[in-house]
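Dropping the structures in below, format is C-alpha cells.
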Structure P
Amino acid sequence: MTTSLTSHAIPTTPDALHATVHNMLQLSLPRRAVLPGHASAFAFLAHAFLAPAGHSPQTTSPDSVLWAARGAGKTFLGALLVLLDLLFRPGISVRILSGSLAQSLRMYQHLKRFLHIARLEDHVDGKLRAHGFSLSNGSHVEVLAQSETSIRGTRVQRIVCDEVDLFTPSLFDAAQLVTRSATCAGHHIHGSVICLSTLHRPHGVMTRLIADCAASTRTLFKWSVIDSLERCPTSRACTPDTPNPDANAIPLPVLESPPPQACPLHNDCQGRAKHINTAEPGHYFIADAISLKARVSIDTWKSEMLCQGISRADAVYDRFRVETHVIHSCPLESRFRRGHRPDQDSTSGTDEHLSLVCGMDFGVRNPSAILWGILDTSIDRLPKLYIIDELHTVGELTEVNARRIMQGRSANTDTAPEGMRWKVPASVAIDPAGQSRTSNSAFTDAAHLRTAGLTTISPDNTVDLGIGAVRALISPASGPPRLLIHSRCTRLINDLLTYRYNPDRPHSDTPVKDGPDHSCDALRYMVMALGRRPSKNERTECVPF
C-alpha cells in the first residue's frame, strides 16, 4: 500500500519541513547556531531529509555527518529523521545501527514516542515489534545488531549510524555498502548513510569521517552544548569566569568560591545565549551545562562538549600544539637544497652549527617513515630541530628508500627539479634493530643504507627515554620550543596529535601502535641521535656485491 498517513504534503523546502515538524509534533527546532562556524539542529535535519530527493539547496553528497556534543540531541534527531522518511516516503526501508544495541534501542524508543505524539500508532502494519515495525504505506524500519552478519546482505535506502566512533572500522565499512536508491512517493531517493557521533577517539571512525567531509565526499554538521542551550535569562549575570586553564596544567586547590556573579560558561558562550530566538530555544538547561563543566577536566569539556577536537588526555605528546610548533617557512632550508652554493650566502663560515639530518623507521608491510630535519646548535649549544620534510612508503625495500634519501626525494620534492631536492644528510638515525639481519636476508637494513652512501646512527631505543627527549624539545622547562615542524609535514603533525597511550590500560606507559607510531618513532630516533657521532661500523659496514 502507498496511502498517505498524514494530512501534510511532502515537504520539499526547509520552511515547509520546519512547519511540518512543528505542526505534527509540536517541536520548534532551532534554525540558527549560536557559535560561529557551527550548524543548527534544523540545518542538519533539513539537509539529511531533503538531499536524497534532490531538494536540498546544497549540492553536496546526501551522506551527512553530525558531530555534536554529548546530550546535544543526536539520537533524538536521528529518530526524527527516520520518522519523516517513514511517513513521507512510502515503501522506504530504513535501518538503525549504533555503537551498541542499547544505543540503537534509545533511538527506537524516541521513534515510538513520536508515533504516539503524532497519533500514528493505528497505522502500524501488524505489531510494533521490539526491534522494528512497518507502516501501512509500506515503509519499514529495523534495528540492526552490532555485527557484520546482521549488516551484510541488507539492502535499504537509508542507514542511520549512531555513535559511529564506537564502531570498529570493519563494521563501519560493511555498513557503507548496504544502501541502494529507490522511487518513493514519486520521487527518486538516493541511498544515503547518516552518521551521528561525538568525537571520542584519536584515529577512530569519526576522525576518518571528518576528513571525508573536508574532501567533500560527505556533508559535515557540527554543534556544541552552547548551540543547544536554552535562552539565557536577563536575570543571569553575564560576567566572565576565571580564564580556562591550560589543559595540561596541574590545578591548584581552590580556597575560595568564585564570585557568585561569574558565569562558568562565559568563556565558551561570550554572551551569545542571551540572543537565542525565544521561539526556538535549545533544550539544554544552563544550570545542567554548568554542572557538567564543573565535573570534568577542561580537556574533556573542550572535546566532548564544545567539539573542539579530540581529547588529548591520553596523548603521548599532549603539549604539542599546531599553533605553537608548526611553521610555514624555514629560511634555513634553502642552504640544504641541491641548487644552493655557499657563495650565495651573505655571510661565510656560519653554517658550522647547521646540519641536515634524517630519522627513519623501517617497514615493508607497515609504512616506512623518513623525516628530514635541520639541526641548529648555534644558541648556547642547545639543539633546535626543524623538521622540514617527510616521506612515507609502503611495500618499498630499504635499498629503494635509501636511494630516495640519497637523491633527496621526499614526498614534497619527488617530482621537483634536481636543484630543489634535498642534499645528502649528514646522518640517518635508525632503530638499532636495523643492525640485525632479518630471516629472509643476509644483510641488515643499516647495511643497505650504508651501501647507498649514507651514514647511520643507532641511538638508544628505550622508548620512554626517547619520548622524554622529544618532550624536552616540544616544551622545555625554560625558553621557547626547540622542535618546530614545517606545515608541509602533514602526516607527522597529525601523528603527533593522535599518538596516544591505551586508555583501557591506564598503568601502561607503552604507546599504542596503530599508525601514528611510525613517524613518531622516526622522530624519536632523530632526537636521540642529536649530538651522537656514528661508530666505526656504522660508517663502514656495507652490503658486499
Structure Q
Amino acid sequence: MADQLIIFDTTLRDGEQSPGASMTRDEKLRIARQLERMRVDVIEAGFPAASPGDFEAVRAVAEAIKDSTVCGLARASENDVRRAGDALKPARSGRIHTFIATSPIHMEKKLRMTPDQVVEQAVKAVGWASEYTDNIEFSAEDAGRSDIDFLCRVFEAVIAAGATTLNVPDTVGYNVPEQFAHTLRTLRERVPNSDKVVWSVHCHNDLGLAVANSLAAVRAGARQVECTVNGLGERAGNAALEEIVMAVRTRRDIFGCETRLDLTQIVPASKLVSGITGFTVQPNKAIVGANAFAHESGIHQDGVLKHRETYEIMRAEDVGWNSNKLVMGKHSGRNAFRTRLQELGIVIESEEHLNHAFARFKELADKKHEIFDEDIQALISDETVTPDHEHFKLVWMKFGSETGESPHARVTVSAGGEERQAEAQGSGPVDAAFRAIDSIVAAGTQLLLYSVNSITTGTDAQGEVTVRLSKDGRIVNGQGADTDIVVASAKAYLNALNKLQSGRLRVNPQAETV
C-alpha cells in the first residue's frame, strides 16, 4: 500500500504574508472550511503572536475545524509558543509549529546568536510546546543554506526533546531539485531516530522551483509537503498545493505515495482564495488556470476528440472543473437557499444575516436568470451578509458616460447610519464614483489595485471587482459583485473602506517567515 503524503496547507499563514493578502477572521474561516472540505491534513491557521487579530483568527479556526489538524506558528520564544498553545486549545487536533534560523547568515546577521545558543533555544521551544500538545513540528529556517552537519545536530536535539515532524524549508528558494533531494536523503541517513519522525519540506518559488524541489524531496523520503492554494505567498510564492497533489496522483509510478484529498474541491478552493485575496489566477496556470484544459490547436482538438489521453493526462472534472451547475433561480425559496449555502460551506451566523443574504439573492435573481454556485459565493464574499460590520453602505448611485463628455457619478452612501450624497466627475464612471465616495468618506487612502473578473459566462454575468487600498501601513482588499461593473466597483471600494474602519486587520507584513 502506498505511503500517505501529508498535505500541510499554509495559505492562511504564509500565503497571507503576500502584501495585500491579509484576511479577516471571517475570511480565514471560509477558506479553512473549504480546506477541511478538501480533506487537507494540516491547516496552518496563522501566527498567534503576530497580533491580537491573528490570535483570534487562529482560535476561531481551531474551534470551527473538526476533520483537519489546526496548526499555529511560533518563533522559538516562550511567549510565541505559549500564545500558539493558548490559541489552539479549542482544537480537536492541534499542532504547534516552532522555528528558528539555522543558516550562518541568519544566525550571525539576524539572530546574533551562536550555533550553541540556537540549538539550546530550539530545544527549549519544543519543550514549551510539549506542555500543550504532543504534535510538535520544528522548522530549521533557511535550511536550504545551512551547514548539513549543523542541521543534523539541531534535528537530533529536537527529536530528543519531543518534536514529531521535522521541516526542512528552502526559505529563500535557493535550492535546485537534485541538491535538495540530496539534503533530505543525507538528513534521513545521518540523524539518529530519523525514522521516528515525519520529514517535511517547505519550498519558496524565487527561482520557480518550489514544486520541483518539493517533489524531489518526496522522492527522497519526505512525507509532508507544505504548500498553498494557487502557490500564494510572499515574494514569488510557495509550492502550489494543486500542482503537488496532482503530480503525486498522476505519477503514482514515480512517487509511490498518495494523498487523502478530495480532488474535486481543488478548483473551488482556488476560486475562493483568489476572490478573497484579490490575487487572480493566470489563465495558463497548471490545474486551476482557465486554460489548463483548453485546446486551441486543431491537431490537439482532433486528438482529444478521438481519445482524450492523447493530450490530457488528467480529467478536468477530477479537480472540480465544469461543476458550476445551475442551482437556483428567482422562484427558489428561502429554505432551498439556506440548504445550498450549507452545501457550499457558507456559514450564516444568524437568521437576520440569512434574511439579508436571501434578500440580496432575490435582487440578483431579478437581474440574472441563471444563478450558479460561483454567483452565490460572490454574493457573500464582500461580507455584506453581516450588516453589523457595515459602517459605509451604498444606498443609491447614478452615473453616465458619453463620447466627448466628462463621465460623472452621483452616489448616496450611508455612513454610520447617516445618509450623505455627493457628485463628481472622473476619467471614467468608475473613477467618478470613487471620487464621489472619497468626498463623502475622506478616508485618505491610496488605491493599489483595481481588477475586474467575470464570475461566470454570458453577457448577464456578474462582474467581480477587487479593490486594494493602503492607509497607514494597512493593506486591505475589498470585493464587490454585480451585473453592473460600476455598481460592483462602488461596492468593492466601500467594502475595503469598511475593513479599514473596523480596525480588525493587522499591519502587513508579518515579522517572520519560514
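When Cα Rg over 2.2 N^0.38 Å, for residues 86-357 alone is computed across structures P, Q, the figure 1.21 traces back to Q. Structures P, Q were shown, and distance in nm of label points 7 Å out along Cα→Cβ at positions 182 and 262 at 4.4 was computed from Q.
Give the label, chosen from P, Q, of the structure having the highest value of distance in nm of label points 7 Å out along Cα→Cβ at positions 142 and 398. Mind showing how you got there, number by number?
Working: P: 5.4; Q: 6.2.
Largest value of distance in nm of label points 7 Å out along Cα→Cβ at positions 142 and 398: Q.
Looking across P, Q, the calculation of FRET efficiency 1/(1 + (r/R0)^6) of positions 134 and 238 (r between Cβ atoms, R0 = 30 Å, to 0.05) that yields 0.65 traces back to Q. Here helix-only ellipticity at 222 nm (-39500 (n - 2.57) for each DSSP H run of 4 or more, over all residues; to 500) was derived from just one of the structures P, Q, and that gives -11500; the source is Q. With semi-axes √(5λ) of the Cα gyration tensor in Å, for residues 62-189 alone derived from the coordinates and found to be 22, 17, 14, which of P, Q does the value describe? Going label by label, the one that fits is P. Computing Cα Rg over 2.2 N^0.38 Å across structures P, Q gives 1.18 for structure P. If mean count of other Cβ atoms within 10 Å over residues 14-21 is computed to be 17.5, which of P, Q is the source? Matching structure: P.
Throughout, read-outs are computed from the coordinates displayed, never taken from laboratory work. Note that the structure is a prediction, hence the values are computed from the model and not measured. Cβ atoms are built from the backbone, for glycine too; each structure is taken alone.
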